[in-house]
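Trainee: These are the structures in question, set out in turn.
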Structure I
Amino acid sequence: MFLLDTDIATLAYHNHPTILERIQNADRPVCLPIVTRLELMRGRIDAVIKAANVQELLRAEDALARTEAFCSGFAIVAIGTTAAELFVRLRDNKRAKKMGRGDLLNACISLANDATLVTRNLKDYANVPGLRVENWAG
């Protein structure tokens, strides 16, 4: 299975041709970890809440609906017990500690599901032992 990190999912959302081709031709299922879905939706939800006028509110609501539709095209992979336990263990790892919590959770979900994480952020993820990563954008 391939799991898309938020940066790659965002490129797919914006119809990046290389990313879309890789998704369509993948030899394994391409899914979103729940953290990627949450990060994509958080920005859209914040835009609805912070909208200052009718036009902004309607634009934000439309973007929220489009993002929900995009996410619905992928199976969502939950955190689960194994990933949660890995997260607790790895967040105390000196090297992995430097990562953001969302990135570390995505790494743990990938490890727990024996998946390859697709990201442009190869440098930070290199701090997670045993994690397989690929960059489909470059």
Structure II
Amino acid sequence: MLKEFKEFAVKGNMVDMAVGIIIGAAFGTVVKSVVDDLLTPLISAVAGTPDFSNLFVVLRSPETAVAEPSVAAIREAGGVVLGYGLFINALIAFLIVALVLFIVVKGMNQLKRKEEAAPPAPEPEPTNEEVLLSEIRDLLKAQAAG
């Protein structure tokens, strides 16, 4: 059983998948930083609000008063909040990931097209042994026919 697990764990596809997951996780942190630290502040500056994550509508007020209203504080106090600003942040992150993946897939497709369009490699010249064997074959065919 241990041998079967070892074969399964070290197969090429499994290792490739693990590398993809690790790179995907790292890519996720980069995208999150781009959204949170670069794009959201720029879009917020244009839209006139300091941070999208604090855009919300209180659907049911909490039982206790909240000193500094935020989505997290109102939810902690037992209120119900429609946090559409968090949705906007998630939507921006999704669009960035989709755009980057589109660019990567488009680049890969262009590389594949170039590879397919490349002329096939010329066949290598036959070796001396192959030439001699071909001649012997042809002589044997001629003797059998004649």
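A short reminder: the numbers here are calculations on the coordinates, not readings from a lab. Small disclaimer: the values here were computed from a predicted structure and weren't measured. Cβ atoms are built from the backbone, for glycine too; each structure is taken alone.
Trainee: When helix-only ellipticity at 222 nm (-39500 (n - 2.57) for each DSSP H run of 4 or more, over all residues; to 500) is computed for each of I, II, which one produces -17500? The partial results should precede the final answer.
Mentor: Details: I: -17500; II: -22000.
It traces back to I.
Trainee: Work out the source of 23.6 here, i.e. which of I, II gives that when mean count of other Cβ atoms within 10 Å over residues 3-10 is computed. Intermediate values should be presented prior to the final figure.
Mentor: Details: I: 23.6; II: 9.1.
Of the options listed, only I reproduces it.
Trainee: Where is FRET efficiency 1/(1 + (r/R0)^6) of positions 59 and 107 (r between Cβ atoms, R0 = 30 Å, to 0.05) largest, in which of I, II? Walk me through the intermediate numbers first.
Mentor: Working: I: 0.35; II: 0.10.
Greatest value across I, II: structure I.
Trainee: Between structures I, II, where is Rg/Rh (Cα atoms, Kirkwood Rh) highest? The partial results should precede the final answer.
Mentor: Numbers: I: 1.01; II: 1.43.
Answer by largest value of Rg/Rh (Cα atoms, Kirkwood Rh): II.
Trainee: Oh, and also: For structures I, II, calculate relative contact order in percent (Cα under 8 Å, 6 or more apart) and state which one comes out highest. Each step should come with its number before you reach the end.
Mentor: On the way: I: 31; II: 16.
When relative contact order in percent (Cα under 8 Å, 6 or more apart) is calculated for I, II, structure I comes out on top.
Trainee: Out of I, II, which structure matches 1.00 when FRET efficiency 1/(1 + (r/R0)^6) of positions 19 and 75 (r between Cβ atoms, R0 = 35 Å, to 0.05) is calculated?
Mentor: I
Trainee: Comparing I, II, where is distance in nm of label points 7 Å out along Cα→Cβ at positions 99 and 115 highest? Intermediate results must be reported in sequence, preceding the final value.
Mentor: Values: I: 1.3; II: 2.8.
If we compare distance in nm of label points 7 Å out along Cα→Cβ at positions 99 and 115 over I, II, the biggest value is for II.
Trainee: Sticking with this one: On percent of Cα pairs over 14 Å apart, for residues 83-122 alone, which of the structures labelled I, II is highest? Mind showing how you got there, number by number?
Mentor: On the way: I: 41; II: 64.
Result for percent of Cα pairs over 14 Å apart, for residues 83-122 alone over I, II: largest is II.
Trainee: Further question on the same structure: Taking 3.2 as the value of distance in nm of label points 7 Å out along Cα→Cβ at positions 43 and 67 derived from one of the structures shown (I, II), identify that structure. Intermediate results must be reported in sequence, preceding the final value.
Mentor: Values: I: 0.7; II: 3.2.
Checking each candidate, the match is II.
Trainee: Right, something else. If distance in nm of label points 7 Å out along Cα→Cβ at positions 11 and 35 is calculated from each of I, II, which structure is the one that comes out at 3.3?
Mentor: Values: I: 1.9; II: 3.3.
Only one of I, II returns 3.3 for distance in nm of label points 7 Å out along Cα→Cβ at positions 11 and 35, namely II.
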